[in-house]
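> Dropping the structures in below, format is structure tokens.
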Structure P
Amino acid sequence: MKVVYCDALVVGGGLAGLRASIACRQVGLDVIVLSLVPVRRSHSAAAQGGMQASLGNAKMSEGDNEDLHFLDTVKGSDWGCDQQVARMFVTTAPKAIRELANWGVPWTRIKKGDRPAVINGEHVTITEREDRHGYILSRDFGGTKKWRTCFTADATGHTMLYAVANEALHHKVKIEDRKEMIALIHHGGKCYGAVVRDLITGEIVGYVSKGTLLATGGYGRVYKHTTNAVICDGVGIATALETGVAKLGNMEAVQFHPTALVPSGILMTEGCRGDGGILRDKFGRRFMPAYEPEKKELASRDVVSRRILEHIKRGYGANSPYGDHVWLDIAILGRAHVEKNLRDVHEIAETFAGVDAADDSLETEENLKGMPTDEPDFGPGAPKQKGWVPIKPMQHYSMGGLRTDYKGHSHLKGLFCAGEAACWDLHGFNRLGGNSVSEAVVAGMIIGDYFAAYCKSAELDISTHIVEQFIQKSHEHIQELLHNDGKENVYEIRERMREIMDEKVGVFREGHTLEAAVNELEELYKRSKHIHVKNKKTHNNPELEDAYRTQKMLKIALCIAKGALDRTESRGAHTRLDHPKRDDANWLNRTLASWPDPNQTLPTLEYEPLDIMKMELSPDFRGYGAKGNFIPHPLKEQRDAEIKEITERIQAQGGDRYDLQEALMPFDLQPKYKARNVRLDDQRQGE
């Protein structure tokens with residue numbers, strides 16, 4: 001048996017994993033990064049729109065700071081996030097942006113003088129100050145008070161990933177691609193590395209380390225329609241779940257992006273709407289202002305997704321062979337803007353939908369036929385233009401993941417997690433656009449440092465015999481899949497799982513359909529134990545890989561469905577039609593899913609309360625829908641009174657916003673990241 005030893009093992013080669021590996025090398029650790037694919041092909045590269053950080057450089061960003069970013073993030077999460085983690089994040093994000101700039105990310109920059117823009121469907125002119133020329137620009141995104149999303153046209157993830165990968169190579173990080181973790185090595189409640197399968201040769205190897213960090217991304221591929229890459233199947237965190245010690249958090253919190261291309265499911269970035277693009281129904285009407293008068297197309301993603309589907313359900317979707325959809329109109333921005341700032345979107349729409357998204361010429365007026373005349377709130381109709389892009393909501397992001405503390409440490413000692421794979425818990429029940437790649441890098445910085453410190457002090461006190469037992473067990477599982485007498489087809493099981501998740505655990509959820517989903521998924525999981533693999537090779541065998549992955553994916557699907565069934569409230573992206581209110585009195589908590597017995601067929605659920613008395617912002621009206629559409633926590637008034645008293649006292653003492661924040665909710669963070677951020681407005685005030 002082959003065993004490889006290292007100080008630190010990182011599983012996953014996206015932004016979070018690579019940044020954490022750099023943190024390990026910075027303190028002299030021997031670190032290995034394992035990746036399913038060459039790291040520059042990781043799913044981080046698919047991020048288009050941008051990275052949120054409160055720089056406050058541009059005209060529409062003036063006055064931005066950590067407090068506003070924190071407020072937007074907490075409200076966006078529907079008060080489901082860990083507010084101390086949110087503070088750590090917003091404080092570090094501006095430093096991350098500048099670090100990435102130093103590493104070569106070509107952030108789009110401010111040009112002094114006038115520039116055209118589209119705001120609320122209207123063409124306007126924004127004048128940038130001369131003293132801001134050359135600084136990092138930011139665009140508008142959903143659910144934010146300021147234009148905060150820094151970007152490189154619509155290829156932000158691509159440029160970020162290449163820069164961080166290059167920096168990892170500069171630090172001589174050992175990267176091994178086409179390697180898949182199939183089990184974690186653990187003993188006595190402590191993790192010592194992973195059992196890894198080489199996807200080319202089929203060889204099974206033990207990687208033994210002082211600490212292990214998972215950065216394996218989301219679990220969107222348990223759904224049929226998703227913007228996620230094929231490698232985003234949740235198998236990484238399912239492997240952690242199978243230890244019986246590690247726990248998954250808030251797995252029912254699944255985000256559906258409003259604008260996925262029909263039928264391919266490829267993401268049309270939120271930057272389309274941030275730059276001024278609008279949504280139209282089959283009559284060409286701009287319908288979002290009728291539902292969300294304040295934020296319109298730039299309401300939070302969960303809100304926009306629900307509004308689109310509600311509008312389609314009313315019969316206002318455009319027909320297609322792939323189902324009804326609505327239109328995304330970015331031709332309104334002008335060809336020059338689309339071809340410069342949204343060029344990837346433009347190319348994707350043309351390649352996969354045959355649409356020139358910058359074409360504002362007339363296609364037909366037939367779409368106006370039958371338009372109601374008694375619905376003025378939806379605005380006037382418009383003839384169909386050639387450039388309108390067909391879109392509808394599809395699964396996009398996983399707020400849930402491997403539950404960790406604020407240092408990224410899981411319930412299994414020595415096992416850390418960062419990025420989308422983790423429930424750190426920055427996003428609660430809904431993530432703001434631009435906070436994803438931002439979290440990946442920031443978590444890689446913060447958690448990477450904590451992880452490196454752990455690895456530096458830990459001891460490898462595990463016997464070779466125990467390591468060999470884990471390798472042998474994985475080998476036996478592979479052989480069992482290849483040589484059992486089962487009759488089940490892996491692809492039939494996997495396809496039905498994805499259909500169930502789409503049909504019954506989607507944007508709108510209801511008790512009886514969720515119960516049916518859990519029952520059918522449980523039956524599929526039982527059937528998956530009898531999968532018959534026709535191809536008997538141990539190497540170069542996609543059928544074998546799909547067999548062991550599907551078994552793990554079904555555990556993830558069951559955690560999502562069971563969590564959604566038991567949570568009898570609506571919060572963020574979790575919408576229960578039979579329980580439409582957010583219920584802080586009973587459900588201000590985090591779902592924890594575990595699988596302590598390998599023979600059980602359903603996850604074990606428990607709950608971790610969120611302490612309202614430690615919150616900087618107590619749960620309140622989120623700003624969407626009807627006011628009062630939530631059941632208050634019984635301690636809300638008491639916490640509100642405390643916040644008011646502390647605020648008045650700090651103000652009377654002449655304290656600033658930093659003093660107030662520290663008095664309301666102290667948070668732990670490495671001093672180099674907690675240091676105050678300096679902005680151009682701060683410098684002007686000091687002159």
Structure Q
Amino acid sequence: MEFPPDQSNGTEPSERRRVGLVYDERMCKHSTPKGEIHPENPDRIRSIWNKLTSAGIHQRCVIFDAKEVEDKYIAAVHTNNHINLIKTISSEKMASKRNRVAARYNSIHFNEGSSESAYLAAGSVLEAAKKVAKGELNSAFAIVRPPGHHAEESEPMGFCLFNNVAIATCFLLNQKELGINKILIVDWDVHHGNGTQKMFWKDSRVLFFSVHRHEYGSFYPTGDDGSHIMIGEGAGAGYNINVPWENGQCGDADYIAVWDHILIPVAREFNPDIIIISAGFDAAIGDPLGGCRITPHGYSILLKKLMKFSGGKIIMALEGGYNLNSLANSAAACVEMLLEDKPIAESVEVYPFESTWRVIKAVREELSAFWPILADKLPEELTTKVTLQLQYYSSQSEDEYDDGPNSGDLEEDVTIPLSKLNLSEDVDGADKVTTATSSQAWRSELSKIHVWYASFGSNMSESRFLCYIQGGQAEGMKRPCRGSVDKTKPTEVMWKTVPHRLFFGRESTVTWGPGGVAFLNPEINNQEKTFMCLYRITLEQFNDVLLQENVRTDTSSPFFDLNALDSIEYEKNISLEALKDGWYHNVVYLGKENDLPILTMTCTHAHVEGFKSGKIPICAPAKGYADTLVRGLVQGKQLSEDEAVAYIQEAATKPL
């Protein structure tokens with residue numbers, strides 16, 4: 001480790017803030033198999049390093065060498081199979097298999113440089129954390145790739161191979177001589193840090209905070225994990241804080257409001273020994289994957305507010321960020337703030353969106369039992385100061401908005417979801433995003449085919465089901481649905497019973513909050529009888545319902561196509577691999593009515609075994625959800641209200 005030469009201002013090196021930088025060109029070896037254009041590419045870290053060197057910022061920093069991480073430290077957060085995969089994937093013997101292996105995972109690519117880059121990235125973040133914890137440095141910035149916060153215990157995903165921040169966090173906690181007992185992880189990447197969250201889900205030593213685009217679970221990495229109701233479990237309850245944006249365009253004012261009214265008050269109570277920032281800069285203005293608007297000055301403010309804790313001991317580890325100019329400028333602004341800790345205005349002249357205050361209030365309410373400082377109601381004179389949010393088109397959604405009086409001034413959100421990135425895709429131009437066009441062919445074809453969609457849960461209530469067709473929010477729901485592209489109502493509705501077991505599982509969902517939701521055992525059991533409401537809809541609409549049930553938005557191709565329709569009568573059920581992260585990706589055939597196939601969607605046989613064993617919780621439905629089922633059964637004239645309540649109670653209490 002080298003200290004920079006003294007500067008002409010007369011300040012002695014020992015008095016200056018010692019800010020470490022680690023960068024190694026070897027981390028540029030990781031790329032797409034044949035050098036195809038991709039947003040997560042070597043120029044990302046080069047752009048940051050070039051900015052720091054051209055501005056002379058690096059001369060004021062302590063430069064230290066990158067080191068490969070040892071397997072024993074990786075093993076604290078990843079399985080042996082995961083470690084072996086990343087260790088060997090770049091070997092010559094794996095060359096012919098690399099692309100096939102990568103295809104098993106979500107948004108992952110490998111080449112001959114991936115292993116070394118991954119080990120260096122994780123090792124560099126760990127080394128930075130160790131030096132700060134020991135007091136050799138006041139703070140440090142690890143300019144690393146591949147990023148890490150999406151990587152889970154047993155699988156890489158979302159451009160991430162090892163979870164760099166989680167590895168460093170466990171290292172600090174396990175090295176008792178370092179005296180680090182409480183760590184605050186701040187993940188300001190625009191995407192939810194799903195991997196990091198899961199690794200510290202039950203750990204009260206780690207306060208994990210993530211602010212990210214969520215949009216009711218439709219933004220990458222999709223699903224419920226990024227919801228504000230995901231607060232941790234057991235000893236870790238209350239130590240997992242998610243701030244899920246409902247929309248893009250969030251900028252400095254929105255993030256500062258979250259800092260001031262959620263993160264900073266809780267951090268003050270938690271009093272961390274050290275802070276690690278999962279420093280993704282894809283929420284920066286102009287980012288092609290983020291669609292938010294944080295400025296370099298905005299990042300400086302966010303960092304300045306955090307420097308008041310843990311004696312300023314902060315490690316920044318690079319995560320995302322795909323606009324090279326915004327990435328470099330934002331990173332440089334942060335390094336300068338770490339170096340100088342200079343006074344800056346910690347507010348901006350604009351106000352947050354109305355949706356930002358709504359999210360802040362929901363998060364504070366959810367966490368107030370754990371952090372009483374959040375229980376106070378925010379003053380109305382504060383939360384009524386808002387910036388008008390203009391409606392926009394997002395390539396992550398099929399939603400279309402009517403042109404308003406100011407439509408000519410709208411700034412389009414042309415963000416590109418990770419799940420849609422092909423290796424050959426040029427993401428520099430929004431005009432290359434052709435998802436909507438490519439979806440038209442299959443939509444036209446499947447709009448001519450009709451099926452019966454059979455519902456056994458809340459969709460038995462017609463007003464609830466129409467949310468999936470026409471969009472909107474029914475009574476008891478915590479979030480709205482975006483609806484189908486074809487918003488035509490079902491042409492017929494009818495009822496029947498089927499010999500399958502109804503049961504309720506999971507402890508909470510984003511749509512309904514705490515409480516179980518309905519599942520249908522895909523196995524036939526002639527001793528059972530479940531009521532089903534059948535809606536005659538098109539196969540195109542059925543695919544849109546599938547997508548919404550499984551919290552996905554990629555409509556470039558159908559997940560249940562004509563080939564699947566032809567084969568399901570013989571296969572009886574088809575588990576859709578592309579939707580495997582959802583709970584309702586198993587399409588089950590229930591016979592025919594008027595010569596049209598009857599289809600439902602439920603969990604898989606493996607999930608049923610998980611429910612039986614207790615690995616997945618069996619849980620009775622909450623009142624709001626149960627009332628929706630009762631309403632459907634009564635309005636459908638299948639049962640009286642008392643009979644419907646008894647029917648649901650039996651399904652909720654009878655052992656599987």
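> Matching task: 0.96 is the computed value of Rg/Rh (Cα atoms, Kirkwood Rh). Pick the structure from P, Q.
Computing Rg/Rh (Cα atoms, Kirkwood Rh) on every structure in P, Q gives 0.96 only for P.
> Here's another thing I want to ask about it. Matching task: 0.25 is the computed value of FRET efficiency 1/(1 + (r/R0)^6) of positions 169 and 313 (r between Cβ atoms, R0 = 41 Å, to 0.05). Pick the structure from P, Q.
P
> Oh, and also: Of the structures labelled P, Q, one was used to calculate distance in nm of label points 7 Å out along Cα→Cβ at positions 209 and 241, giving 2.2. Name it. Please list the in-between numbers first.
Numbers: P: 2.2; Q: 0.4.
The read-out was computed on structure P.
> For mean count of other Cβ atoms within 10 Å over residues 321-328, find whichever of P, Q sits highest and give me its label.
Top value of mean count of other Cβ atoms within 10 Å over residues 321-328, among P, Q, belongs to structure Q.
> If you rank structures P, Q by distance in nm of label points 7 Å out along Cα→Cβ at positions 57 and 569, which sits at the top with the largest value?
Q
> Related question: Comparing structures P, Q by relative contact order in percent (Cα under 8 Å, 6 or more apart), which one has the largest value?
Structure P comes out on top.
> Assuming 3.7 is distance in nm of label points 7 Å out along Cα→Cβ at positions 49 and 345 as calculated from a single structure, say which of P, Q it is. Write down the numbers at each step before the final one.
Working: P: 0.9; Q: 3.7.
Answer for the origin of the read-out: Q.
> Between P, Q, which one scores greatest on distance in nm of label points 7 Å out along Cα→Cβ at positions 41 and 593?
Q
None of the figures in this text is laboratory data; all of them are computed from the coordinates on show. On a predicted model such as this, the values are computed, not experimentally measured, just so you know. Cβ atoms are built from the backbone, for glycine too; each structure is taken alone.
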